[in-house]
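Each value in this text was obtained by applying a stated rule to the coordinates, not by laboratory testing. Fair warning: this is a prediction, and the values are worked out from it, not measured in the lab. Cβ atoms are built from the backbone, for glycine too; each structure is taken alone.
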Structure P
Amino acid sequence: MSHTAMKLLTATIAGLALSSCFTGIESTPRITGDDVRHAGVTLTDEQRLGIAVTSQPPSRWIAGKQWIVRDNRIAIIFNPPATDTLLNDTLALVALNRVPTIMGDTAVELMLSSRGRVFNYPTGVSVRDLASRRSLEIPFAVELSPIAQADSLLRGNTYYIKTPQWTDAAGAQYNGLRHIPVTVTRVDAGTVMRPLRVWFAQPGDSTEYSVLLTYGEGITSTRNFDYVFSFTNPRNEYLSITDATWDNIIHSQVAVGMSRDECRLALGAPTRLQRGLTTAAQVEHWSYDDGTYLIFEDGVLTRYRK
């Protein structure tokens, strides 16, 4: 795409924005992390990092902006539908066009290209609403600008990983360790539901593994950076834990006599929790989706199945 074409596309977006008619409702911004903090809820540094990665609003798009296809069903969204396989292809923005709707309004259609082919995606978003949007998704595809943003923020940094559910370079599941330091080596595109694939390595080992993350503040941002990583060593918060018990924790193992906090560090929060009283003790029953269950009496693990 030439420099002239890029300038024309930018001008087109700006023109669409200027021609929009905003009402008080349409221009009301979404609640942000700052709003939550001002309401009395303090965000952690890890949460702030997760919401710092954002999709690019359409008003800032320029020609050449890219998405990567993660599901070949994307063919059905184009007009006319695509006939070629597009899985893992990169789509580049060529232009934003105005198209009439059956309601007599004007909607936005994206013109996208890949390997010399051109596809038209009718977004269904009116020209009037375009400029008020914080993002505009292409179904079955992952926007690449947040990937680059996350890579810039995370690459080369060392964090403590909370989950043992790692994926190796061949795509196979790997049982890793919890609460150990890892260094991020790169970030690339993940899946539609979890768009960030964060690659990392353990100290002294060049083998790469990855985990999938979400980002931003939307309702689908359920697995942001803070869900998987910590800036600080959690062991420092639990100085009374013995070395033997901590070894169990980092290997996702439990043992009779461990406390609820220790078991939560080892396995994560339970899916279901039941409490009850016997004549001898207060009893808690924790269960997990994989069939694991733990039974505590007065806060101490007495029985389990894993």
Structure Q
Amino acid sequence: MRYIEANGLRVSRIGLGTWQFGSREWGYGEAYASEVAPALIRRALELGITMLDTAEVYGPAKSERIIGETLTDPTLALPPHERAAITVATKFMPVAPAEHMVAWQCEGSRRRLQADALDLYYAHWPNPFVSARRVMQSVRPLLAAGLVKRVGVSNYSLEDWQRAERALRAPIVANQVRFSLMAPAPATELVPWAAAHDRLVVAYSPLGQGLLSEGHDPASAAASAGMRRYLRQDDAQAHRLAAVRSVLGEVARANSASWTQVALAWVLGHPNTVAIPGARTIAQLEANAAAADLVLSDDEMASLTAAAAAD
């Protein structure tokens, strides 16, 4: 496992996304939430993964509870220094009145995660009815009181990220955005700015919700829901998908790696980036973690980047 440090935050390059923990829309069932999810967390820690990503709306709230219960389970017996090395990132949805709601939301997440302080607290989405200034003014007292250790934003443009940081009057250490070979836009502005200012871009859906995995045949009726949604888009997008999958296969064969590992390695080939794929099984988790050690050549990065820009 490789690690990265930005603005004092040190995390693994591959994290574990937990949107699927307890969320009915994934169709994984109750056994997944009660048995598989805790096992995934335990195995992630064994593999050196130190970033667990969740949100109050995942489940809703069930994902936070699963993480909190697992990390405080006496059978896990995490020494204080090992728990201190883990970053549990969660998110709140900015709503009005922000001044009262953010404090209430923070308290709920702390209670469910069984944490004295939140390691990394993201504003989940920009709210057009609640300004970034008002949101961050509401977060500022939580940071000052030590209830939140670090602040992040999610799904923010570069301009919004900068505006929010000015309002917080403190570093907003990370911006979590959709970033993959199917959504390469963050590489243009967000990643260079993060690298220049000691910040992180955290990539969610780094596998394009399954589009970049082996076994998804675009012509098959058994293709994933994500694939079917994508293929309903215009011809240019379908052409780009085909181009990316073709290069993925070539690079994977050259590196004796899987498509998913190459897709994750492409994200991590950019500076100051972290990827947080989810996992349905322990085997998927282990394969994702191994991608942190796959370093693509400059030519391979360029070929994949060109395919991602195909039109």
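Brief remarks follow.
- Parent structure of the calculated result 18, given that relative contact order in percent (Cα under 8 Å, 6 or more apart) is the read-out and P, Q the choices: Q
- Highest-scoring label, criterion being FRET efficiency 1/(1 + (r/R0)^6) of positions 120 and 256 (r between Cβ atoms, R0 = 41 Å, to 0.05), among P, Q: Q
- Calculated for structures P, Q, volume of the Cα convex hull per residue in Å³ is largest in P.
- Origin of the value -12500, where helix-only ellipticity at 222 nm (-39500 (n - 2.57) for each DSSP H run of 4 or more, over all residues; to 500) was derived from one of P, Q: Q
- If distance in nm of label points 7 Å out along Cα→Cβ at positions 80 and 136 is computed and equals 2.5, the structure in P, Q: P
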